[in-house]
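The next part holds the structures, each set out as structure tokens.
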Structure 1
Amino acid sequence: MRVVEPDAEPARRLMSDYLDELGVRQAGSFDRARYVDVDPAEFEPPAGVLMIAYDHEQPVACGGVRLLAPGVAEIKRMYVAPSARGRGIGRTLLGALEAAAVELGCDRARLDTAASFTEAVALYRSAGYTDIAAYNSNPHATVWMERRLG
């Protein structure tokens with residue numbers, strides 16, 4: 001894992017791939033032009049971090065964590081390229097993001113995702129995340145989760 005600037009080229013490329021996949025998985029209900037992302041500055045220390053996972057110097061996964069409220073972090077932009085799935089990279093990335101959240105002074109982590117990302121939902125549940133009420137107005141999310149850290 002490497003901490004990178006939020007606008008680093010590998011992060012932009014992986015996020016573009018994520019949006020492409022979101023469009024496929026949400027079968028016509030996803031409008032890329034309406035996608036609202038968070039301000040990249042929210043992933044800069046001391047408010048957050050953005051990480052890239054590499055496989056032989058090839059960027060294959062990304063994820064960020066940012067402060068959502070005092071003691072509460074939000075995991076965003078988590079994406080593993082299809083070629084890297086099933087090898088534990090997502091779980092390792094999630095653990096690194098949770099560790100970064102603890103370093104930011106948080107004892108809880110929240111996230112949202114689309115139910116169509118079944119692999120992600122399964123990963124989060126297996127890592128101890130539980131369903132909560134919607135905490136944001138993300139029009140592309142259908143699942144909201146939280147986990148105590150530490």
Structure 2
Amino acid sequence: MTAKALQEGMKAPDFTALTTGGGKVSLSDFKGKIIVLYFYPRDNTPGCTREACGFQDALSRIKRLGAVVLGVSKDSLKSHEGFAEKYGLRFPLLSDPEKKIIQAYGVWKEKKMYGKTSLGVERSTFLIDEEGIVRKIWRKVKVDGHDEEVLQAIKELS
């Protein structure tokens with residue numbers, strides 16, 4: 001399966017990554033739970049901070065629905081630790097500096113900003129069910145209100 005082919009209804013690619021708090025997680029660790037797997041460009045940027053804080057604000061409601069949140073970027077663990085501490089994030093941030101997870105989910109894209117083209121992470125969220133099947137994909141996420149969209153989708157899934 002190529003990363004570009006990942007669609008709703010397909011098995012989510014498994015992965016293992018280092019995470020904030022000194023741990024290591026695999027997607028398969030969360031079998032039996034709904035997973036909100038979101039990809040963001042960089043720690044401590046305005047949009048990424050608003051998105052992370054939105055998920056943090058919704059975290060208790062997400063957990064009550066039996067779901068977990070995992071954030072992924074190519075930033076270092078040190079950067080993630082500082083970001084999580086600064087904003088009180090109580091969900092794991094996964095470090096993917098080699099872009100293995102980012103590429104497996106097809107979110108490494110050509111982006112245009114201020115007339116310049118570069119490669120980077122396309123802000124995306126994947127809702128994965130208890131059996132590891134991708135049930136909903138949001139690409140080119142608009143941050144404001146996204147946490148509520150995700151909450152609604154979790155409710156529909158559970």
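Bear in mind these aren't lab numbers, they're just calculated from the coordinates by the rules spelled out. Every value quoted in this text rests on a predicted model; they were computed, and no experiment measured them. Cβ atoms are built from the backbone, for glycine too; each structure is taken alone.
Descriptive notes on the structure:
- The greatest value of distance in nm of label points 7 Å out along Cα→Cβ at positions 105 and 129 among structures 1, 2 is that of 1.
- Structures 1, 2 were compared on relative contact order in percent (Cα under 8 Å, 6 or more apart), and the highest value belongs to 2.
- Mean count of other Cβ atoms within 10 Å over residues 57-64 - structure with the largest value, from 1, 2: 1
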